[in-house]
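Each reported figure results from applying straightforward, stated rules to the coordinates on display, with no laboratory input. Fair warning: this is a prediction, and the values are worked out from it, not measured in the lab. Cβ atoms are built from the backbone, for glycine too; each structure is taken alone.
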Structure P
Amino acid sequence: MDSHVWSDDESAPHQINQDGKVILHRRCMVCGRDFAREVTSSEWQAAHLGAFRIEFLPESVTEIWVNQECPGQILEADIEQRRLRRS
């Protein structure tokens, strides 16, 4: 996660109120990956920022995105992975 260039101040990610929960959101300006976590959690997860809400992506995507360095560009595989939603 340290290799990403965040669109916001790292100490103050965007806060979104959704379904009675506060969700923190970050986007990398280089690769376009979105990460989110509930304010009560310390674990960032892969996410998709939709028009009206944050949707968490499957654990398999989180495993890749969180443990991989910033790829330095938007990847075609990421576009496909954003279409997945956690059920």
Structure Q
Amino acid sequence: MNQRGQQIEKLEERLRQLKVQQARSEARRRLQASRQARRDDTRRNILMGAVVLAKVDQVVLPYEDLSSWLNGALTRQDDRRLFGLDG
């Protein structure tokens, strides 16, 4: 093989390596974005729950209303038991 052909092969191999690096980098970026979205969602849920519980404590929101919402929304037995909705 002539020198030009070897040079082309080296460049093609380098291009393949760079494409692999780029794909890995993009996958890592997507994973980080997904993890951040889950963290943000969890934080929103915690804060929303804290606000609702504070309103129940301040008697702005009657506990019976909250209990009724939970009773209508929770279907898993473990979740219902957690809030005393066994019956």
Next on the checklist: Given 0.90 as the derived value for FRET efficiency 1/(1 + (r/R0)^6) of positions 21 and 77 (r between Cβ atoms, R0 = 41 Å, to 0.05), which of the supplied structures P, Q does it correspond to?
Outcome noted: P
Checklist entry - One of P, Q was used to calculate distance in nm of label points 7 Å out along Cα→Cβ at positions 13 and 29, giving 2.8; which? => result Q
Item to check | At a computed 124 (volume of the Cα convex hull per residue in Å³), which of P, Q | outcome: Q
Next on the checklist: As an exercise: distance in nm of label points 7 Å out along Cα→Cβ at positions 5 and 61, calculated from one structure in P, Q, equals 7.5. Which structure is it?
Outcome noted: Q
Checklist entry - Here helix-only ellipticity at 222 nm (-39500 (n - 2.57) for each DSSP H run of 4 or more, over all residues; to 500) has been calculated and equals -5000, so which of P, Q was it run on? => result P
